[in-house]
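Every read-out reported here was derived from the displayed coordinates using simple, explicitly stated rules and does not represent laboratory data. Worth saying up front: this structure is predicted, and the values here are computed from it rather than measured. Cβ atoms are built from the backbone, for glycine too; each structure is taken alone.
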Structure 1
Amino acid sequence: MPSIRVLKTFLAVARHSSFAAAGTEIGLTAAAVGLQMRALETDLGQTLFDRSGRTVVLNTAGRAAVPPTVDLVQRYESLASVNTGGMGGTVVMGALVSALMGAFSGALWQLKRDHPLLEVKLFAGLSADFAPRVANGELDAAVTTHSPRTLPATLQWTPLYTEPMVLIVPRRPHFKLASDPLDILRTAPFLRFDRTTWTGDLVATVLAKSRVKVVESLEVNSVETIVALVRQGYGVSIVPKLDNVKWARDTDLHIITIPGNRIERRVGLLERTQHSRRQFTGAIKKHFKSRGKLTPSSVNPAA
């Protein structure tokens, strides 16, 4: 019977597809991780990985083993909080970097303060990348934008707060800047958020509704990188006005409302409809509900 420690090692390998990277995370050598995984395969009577050089990839059996292993580890770790009445153990979450810059960081700080036995492992990334990782149990939940496509029935998304889509322009541009917002969009170098992402889809919708053809300059998949480039005067962009960021104090940017635009980025919590960390995800929803941002309601959004 494999130990909880071995099961945690398996989940680390599943996350990283590398014995060495998994070992770095949990404090073991790559050789020790490899020995644990071979012992686990022997105990289970099946191969869990396709091995090729230094890369290990979960095979069909390995992928199927992730959700129940996550559940076992979480149930074991939850024993730490039985006598305290609080939350304990490890929660593995995905989060947009822009959400960590904004309102979600405050919620996380409060939860950590109120529940000192709770450990949260965060993975930064993009919304579209998080959805399959939540679905297969690799992540307990993720902070994502609203999906433009229908999600699987096994997933639910709860809105937490909204951020209006705004035009940002530099105070010291390296180009001539028009005065009218729509003329700015027509004539200035435009830094576009990656159009293959869920936020990029919102940017495209704003431009379409504004009936503006922009002068494409760069396409970037990071809001913070776009903001930094605009600050340096290299172009303009449409981005979500990140909640909890002190935009008015920014001496290098102007924030401009786009005429007629009512499009907002909706940020929410993506989780499986059934999982063992609902106490944690419920606490996040309660935090935002208490702030009066949105009344949380679980939805499976349609495209």
Structure 2
Amino acid sequence: MFESFLPSEVAQLTEETSIALARQIRRSTIPTSLSLEPIETAYVHQGTGGTPILLLHGFDSSVFEFRRLLPKLAEHHETWIVDLLGFGFTDRPKNISFSPEAIKTHLYDFWKEKIAHPVILVGASMGGAAAIDFALSHPDAVAKLVLLDSAGFAAGPAIGKFLIPPLGYLATEFLRKPNVRRSVSLKAYFDSSFVTEDAELCAALHLKLSRWNEALIAFTKSGGYNFLSDRISKINCPTLILWGDFDQILGTKDAKRFENAIANSKLIWIKQCGHVPHLEKPELTANYILEFSHL
């Protein structure tokens, strides 16, 4: 029923969208210049037709982040989700730098191997920063850009200040604690009823994979996407900015900053919504993305 690389706890999922996505997760060996060996890369592929849509998850997250958005997009477009290098269920090989540059290289190699057509690139939170970085470096691969409560202007994760050896391992173990992750989830939503046992399990399954904490420490110590803010104005492709009006993770000020910095952009506020509109308001979020895809 589920791929063997997924932790056994995946069988405890209870919500229909979570189970459906878990059954679709696959791994593919992606050749990359980062390593002599190809990287086992986790992804989900659903739907046909239209401009391909590629979804990028946020910090310390996985493909499960798009479990509610995916089926709504895939009704109309070929849609992909990929676990970025160092995150989710993608393998974390030794002797690889888990940095934004490595993430971008791996993402390009995945795109080239699996899609090879310009995409509508959708990035949520840190995934938005990864999408911006990718679009600036590979403009021919990105037809349009969608930013969901995106990082890029904001500083990196607060956990970064604790990732100085030997505190790095202790900091990630603190982040692993269920009550800590629950508190983050509660802050991410406007409506706390979304923080179900199933949602908490979706947000924590990838922690069971080997070298989770090592990759997280390496990425955060690299500085993350703190270099990006001065480059955002160079984005040329049409850009849709979707932002929850009650975002307590990144706040709301950066939404207008993105709109002002990106010449060919449009900002739409998602009302009564927190940091994750793709989880809290998936139908509305999908409708805005689909409308944008047809412009």
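Assuming -0.16, -0.30 is log10 I(q)/I(0) by the Debye sum over Cα atoms at q = 0.06, 0.08 Å⁻¹ as calculated from a single structure, say which of 1, 2 it is.
Source structure: 2.
Which structure, out of 1, 2, was helix-only ellipticity at 222 nm (-39500 (n - 2.57) for each DSSP H run of 4 or more, over all residues; to 500) calculated from, if the result is -12500?
Comparing all candidates, it corresponds to 1.
Between structures 1, 2, where is mean count of other Cβ atoms within 10 Å over residues 40-47 highest?
Sorting by mean count of other Cβ atoms within 10 Å over residues 40-47 in descending order puts 2 first.
Match the computed value 3.7 of distance in nm of label points 7 Å out along Cα→Cβ at positions 144 and 192 to one of the structures 1, 2, and report its label.
Going through each structure in turn, the value belongs to 2.
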